[in-house]
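Got some structures for you, see below.
All of the numbers you see were taken from the coordinates with simple rules; none came from a lab. A quick note: this is a predicted structure, and the numbers were derived from the prediction, not measured. Cβ atoms are built from the backbone, for glycine too; each structure is taken alone.
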Structure 1
Amino acid sequence: MYIMKNIIIEKPTVDEAVKSALEQLEAEINEVQIDILKEPAKGLFGSLLGSKVAKVKVTMVNGPEEKAKEFIDKILNKMNIKAEYTVSFENNVLKLDITQVNEDDKGIIIGKRGNTLDELQFLLSLIVNKKREAYVKTVLNIQDYREKREETLKNLARRTAERCRYYKRKIKLEPMNPYERRVIHSTLQEERDIVTYSEGNDPFRKVVVDLKR
């Protein structure tokens, strides 16, 4: 069950209280509901003595987490898939992790080499960032698939570098998406005798592993 985030703040003015709440919730004004619990009031004869501060309650109603939950519920319903998931939002990074799903449905969500998962992540990013000033990085994962895929790519990069050295010729890998290509490049960037570069156009763009000449 998802519980909406809210915070109660006391400040000298309503504006200051709302601003402070937005900062703590990492929210923007169009993503929250504001309830003024107490108006500020000055003390006797307009002095500060005995003055009352403003008290507001700010609740997230259409923030990144709420948008992500609505998105994944619709997607799973349309795909006729039952799954459990968690959503978190911190430091402008939204993470949606599908934690429980059967193996067949897991394969459907991931797709060939993660293509379906990447497309869903792209759509999630568009929805979460719509009408938002501060960009939110979105990560859609399913049972640690991305961590396992990254480790597989790193091993592939190292094996390919060894083959390149052994056969003394460049080797072209299968087409990959930008994220996968970055993993290959990053893994081999410290190799003194190996150079990597990409060629071709998406979605058929490939990484080339070659010896430094």
Structure 2
Amino acid sequence: MKRILTLIFFLALFPGNMALAVTPAVKEFTAGNRIKFSTADHPKSKGINMTLYYPSSWLAREGERPNIVQKFSHQNGQWYESVLIYIKTLPLPVGKVLSESELKEYFTPREMKDSLPEGSVFIAAKPTKIEGLPAGILEFSLRQEKLGLSFDVQYVVYSFIYGNTMVQFVCGVSSAKPTTPAAVANHMEEFKPLFFLMANSIVLQDKWK
């Protein structure tokens, strides 16, 4: 049952303690140049009423694929950054309520590592909490192909379960021009602080009523 963390969303991304680097993206976000997004009443939200913020300079559009509620993207020259909200109902027995210990089992480093798509390169995984709920952070890289083009992508994925619904906040960086995995990794390090701030802005509105 726990292995349903399989990351089927990764094809849709292309066209703790943390020291936050003061990058232009972070400056924009922390200066208040950001927009609030809500999943309330969205047909793909599975009843999840969640808000978060994204930078004002980013493009927001609805995801084309099932379970992808929204995509946020930014491109500047060769580099492309993207975040998507993925929400899926877990295939649990009717009336099943996951205990906190069961929730934590979903987000052990080993469990998250085992969920990676084939061909992925594991980077790191650790449990955390989002809105007081057991959660996980998974980092990996992947060489993808689309329309005859090959490109390297690196991801950091924030995941949690609310009720019987999996919510994943999927952040990725890639290059529009041929480059090296090391260059992609360096670019991820530049944007990881922004992704952290965006994930940290998540609020489950119904949880606090």
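Things worth noting here:
- When distance in nm of label points 7 Å out along Cα→Cβ at positions 96 and 144 is computed for each of 1, 2, the largest belongs to: 2
- Which entry (1, 2) yields the derived value 1.34 for Cα Rg over 2.2 N^0.38 Å, for residues 24-63 alone: 2
- At a computed 0.00 (FRET efficiency 1/(1 + (r/R0)^6) of positions 56 and 192 (r between Cβ atoms, R0 = 30 Å, to 0.05)), which of 1, 2: 1
- At a computed 15.9, 53 (Rg and Dmax of the Cα atoms in Å, for residues 128-199 alone), which of 1, 2: 1
- Source structure (of 1, 2) for helix-only ellipticity at 222 nm (-39500 (n - 2.57) for each DSSP H run of 4 or more, over all residues; to 500), computed value -5500: 2
- Given 16.5, 50 for Rg and Dmax of the Cα atoms in Å, calculated: source structure among 1, 2: 2
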